[in-house]
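Following this line, the structures themselves.
Taken together, the values in this text are just the output of simple stated rules run on the coordinates, not laboratory data. Everything numeric here is computed off the predicted structure, so don't read it as measured data.
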Structure P
């Protein structure tokens, strides 16, 4: 896979307020989550990738082109779903989708067909002739997604696509995002709802206060370095051997939660079992969520 987005020492400041600090990322093809709390710098990064903002320092490329120096080459291949409510309230969904498609250079007749197809895709086929000012929040979010993909972009940037949605609307939106990959569209989803990213993305970039905390495949980030062990016998001797080897151990009766900063925690446990002669009832990796990873990484100095 080639990298869709690359940034090197990218930074941006609004006056004296620094929004991005030396951000270096390499984002591959596929479905990518851009995660972080509100104010982490996600929207600023997206605006730089769109060419709306120029970086204060560093560089960014999308498909090998600079949004700053080659905005048309970048924007012609992008779709963008903004977080804010920005739809023309007096225009019907059908008219707006045709307009968006024509802006991207699609001929009028083909634009009408594309508008019809994409509104059906997002579940707005029955509401296509209604003014969008009367749409519910969920319908507006789907309309914004539709305009982002109506011209069949190579990459779509989604800024908080589930904002304001109820649980049913959130499920529908996440289902739509998951389907985009099947149409050959690369997706970058910006969200502070980490469970949404777990459901839809294969690669994750974590931001905190404008800095990159972690980046990599989702399965790698979720791989736990913590193992839970339940013993038949009193665990005191086992704990002694584990702590002597540098492991952190939490005890709850005969159950131990073991983690280690460096090395293989499983090998450490097995060595301690052999040395102590303890009998293991059960042993397994503790499941963790993306939120666990984010909070633990953010707490590190």
Structure Q
């Protein structure tokens, strides 16, 4: 059995290869609904997210979410990923589940942007300053080489400036912005990853031709964009059933009668197989809540690359 820590996992899953794996290998993965348990009876969570491919891997991501940890200065979320052989059930590897989640989410979001955005897209607006935000910037830059500008917006301006400085030190053209509406007027792409429960992306501020990846609102009570935006947009999902059950803006827009479930044109696997034609004026939205098949594909890539990397070491 191999233990793969976060640094090694990042090295084994460069964004261009990870996005290519997601584009071609989501088909054929069995991904049951996740199991949500409360082990303490106080609203804490233990999540079990299984997936498998016949003749390939069985993977299970184990996630704990303890919101009260934040008050003690401890991480609220911890995760590990166990990979087994489908053929005989052998435990093959344990992977850093937190880094796995960040990388597969960023890669899927950037892949959707590459498939849905206008070909002349040059500027990205990242909304949020948490752990996923820098990965979103790096993934979009890796998959859209023409990207010339990355704007960073956050409710905490100090954190937005710090993130922009970090990315600029890596060679990315990143800068902080304070006025969100003004940033939307300049951006061709948006990637939002926050814990917002009230929308901050105003529908009236979103101009024609923009592409948005909405990642943060992963429960029905959360929302990053006003649900009214979806009535003006073409809507795509990472996983249709998961988004209809948990995707905040989508659930709220359906409840308000603004859209119907059929508004979701396709999921990520369908989008990858047949990218749709778009007009220059289309607003496209990729709504993501995460699902276990993404983890499995990322783990497969890491394990496939491990022998070659070990041989070179």
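One of P, Q was used to calculate Rg/Rh (Cα atoms, Kirkwood Rh), giving 1.10; which?
Derived from the structure labelled P.
Kindly point out which one of P, Q the value -0.37, -0.43, -0.78, -0.86 was derived from, the read-out being log10 I(q)/I(0) by the Debye sum over Cα atoms at q = 0.09, 0.10, 0.15, 0.16 Å⁻¹, for residues 110-237 alone. Can you show the working numbers first?
Working: P: -0.37, -0.43, -0.78, -0.86; Q: -0.22, -0.27, -0.63, -0.72.
Of the options listed, only P reproduces it.
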